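Listed after this line are the structures, all set down as structure tokens.
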Structure I
Amino acid sequence: MATHCNVLQQFTRTEESEFKGMIRYVPNRNRLLPSTTSISNQPRLQASSLGQLDCLPAELLLSVLDLLDFQSLSRLSRVSLLGKDVVEDLPVYWETVQHAPEALAVLGQTHLLSYHPATLLHSALRQSRCVSCLAFGGFLFLPTCERVCFECLYENQALRMTSPAMAKECFSLTDHDLQRIPVMHSVPGTFGLRFQFVHKQAERLVSVKQAKKLALEIHGSAEKLARLRPTYRPGRTSMKDAAIFRHFHEAPLDPPGCDLSRLPRKAEVVEDDFGGMASIRFPSLSDAGTDKGVLCQGCLVTYSHYMQGMLPQSTLSELVPVDVGPYRPLLALLTRLWSTKGFAEHAHQCYGVHRILGQ
């Protein structure tokens, strides 16, 4: 097998058309990212003061700053030279601004930036695992500021978005209740995980995961919440909505900890109306540098051979569990992002890579 660097060059796909239905950041000159540029030319009344924060011991000041979101930190950095120095010396601030500016911009565009402490976003940046399956996650799920992978966005109902009206009906919540969770304002565009649809208008959306957690707090128990689930009622609740509500109630709040495409799929699965609208590509930062994850060229060969009926039965048996149809787990190979280290290990056993090498 080739060396580590050659493996990355020869067998990774640079084209990521499978992700075209996700948020793609487009710079907008009317929206400014949190900036680390000089403020020396800006007028200020107190060039070296943080106001009342000056009274705090350094350790307590850092604890207070840990509670602030990026908007608040950015504003503090513009108060004075001292404010600028204090904020820009924070690894939480400068690492995120340097390595994930697109995520910051999109969080601002979707009205979610003020909901998340800067430490939460920085923690996600410094992690690499999907919150659902625990494999490499190359996306940020904006409402919860969690790292996720493509397949879990598609398969895990807890990572779906829904309208406030649907959330209220599904979980028996009120408008007042929903004020306790973030409401995202979507970016108009073409979105979708497997199939894309045009959304011309911005929509207000909430996280199913956050709505269900809130409902459990309000109603007291999973049993009580289950009794409140709307069922099919002609003229009031459609069969489609009833199916959606059932899946939302079944959404796992704890990580499944496995590749969901390798589990038997439940019947009556309803496609996600808002797939891709709340997630963006997101790098993983370590002391070795950033890693956005890579797609495997060999897995494309594997999938193509399956579709052409050329995949050996022995290989199919290794890739697909006995009680699962082959299409979903093999299709999931096309969107599986690998960390740099993980890809080198994967390539050694990938059927498609061996076929490319003529082995």
Structure II
Amino acid sequence: MNPGTLESSNPALLSKKIYATFNGGESSTRLSAHCIDLLSEQKEAWQKLKDAYNVLKTVRTRSLLLDGFSVRLYYNPGRMTSAAAAVGQKDVKDRPCFLCLNNLPSEQRWILYRNEYRILCNPMPALLSHFTIAHVEHQRQAISKSFDSFLILMADLGDGWITLYNGPRCGASAPDHLHFQAVPAGHMPAEQAILEATRFLLVAQIKDVFVYRINDMGREILVLKGDNRVSMAHAFIKVLTTLKKVIPTKDEPMVNIAGFHDGRSWHVALFPRRKHRPDAYFREGDERIVVSPGVVEMAGVLVTPMERDFNRLDAAVVESIYREVSLDGNMLAEVIKDMV
């Protein structure tokens, strides 16, 4: 039996691990309230998590103004494990899956979400109130069959939260186990930028979903906006399929995703990628820059576990990193042309 399944554990022990259950419908407690309560309880009972959040409160930050946009740098040595994660096929195969039920820390509890996911407090938070939403089954990271769940999660959390997805080849520390992330809104510079009407260029309409290209952000961003969940899922799959057609790959196209639901509409930002890590990540000695862009970094928060990188990163270097790892503008133009 798969170690990630709920059935593989003692039911009595399992019931003690479940902090709350959320199945939607007419629940009297909002999912976001359950999450905040879980985090509060876990910080009291789980010393490692408490320590991680104490470190997070003291991280040094600074902002950089680039060509038409801004980013925020975070010096957080606690994120070294994530930034340096070995995610090659052999590396992943040879290590226990840290999102599977039997491998979770003994102190960890969770919210059983719609009987399919466990909402967990991320023990290495990049931002305050950082959650990982892991599928109860051990199945590979893939958005094509889970995007509807991603949309439902956005709506369940509400407009004060951002829901995140890292592709298996561009930021996911567990590419072998399906998971999303969630953080409170308001911490990532791209959130506001992608809502500025002056940056929006309407490039397609797929049924009742509008597809926009975002200008002047230093990296390519597409935004899907729509009121209908089925239409949003259809439009997203069309975009993903077109990306795969223009950039042939047997795997999922490299993409990071961030989205939210404002009470009426879904807003989903896609960051198409061509590389996981910049060349500077693999250099040796002082020339190495330990920045491993995932969705948080693509959304404008560059987490640097090395103090020297935090001190020396400037606008030119950050712009260069974005250009290097983001899909080329000409290739995105091909995607858009093929999509319409």
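No lab work stands behind these numbers, since they all come straight from the coordinates. Keep in mind that what you see is a predicted model, and the values were worked out from it rather than measured. Cβ atoms are built from the backbone, for glycine too; each structure is taken alone.
Between structures I, II, the greatest calculated value of distance in nm of label points 7 Å out along Cα→Cβ at positions 212 and 228 is seen in II. Here distance in nm of label points 7 Å out along Cα→Cβ at positions 204 and 252 is compared for structures I, II. The highest value is that of I.
Computed over structures I, II, volume of the Cα convex hull per residue in Å³ reaches its largest value in I.
Once distance in nm of label points 7 Å out along Cα→Cβ at positions 116 and 236 is evaluated on every structure in I, II, the highest one turns out to be I. Hey, mean count of other Cβ atoms within 10 Å over residues 220-227 derived from one of I, II reads 21.8; which structure? Comparing all candidates, it corresponds to II. Which structure, out of I, II, was helix-only ellipticity at 222 nm (-39500 (n - 2.57) for each DSSP H run of 4 or more, over all residues; to 500) derived from, given a value of -11000? Label of the source structure: I.
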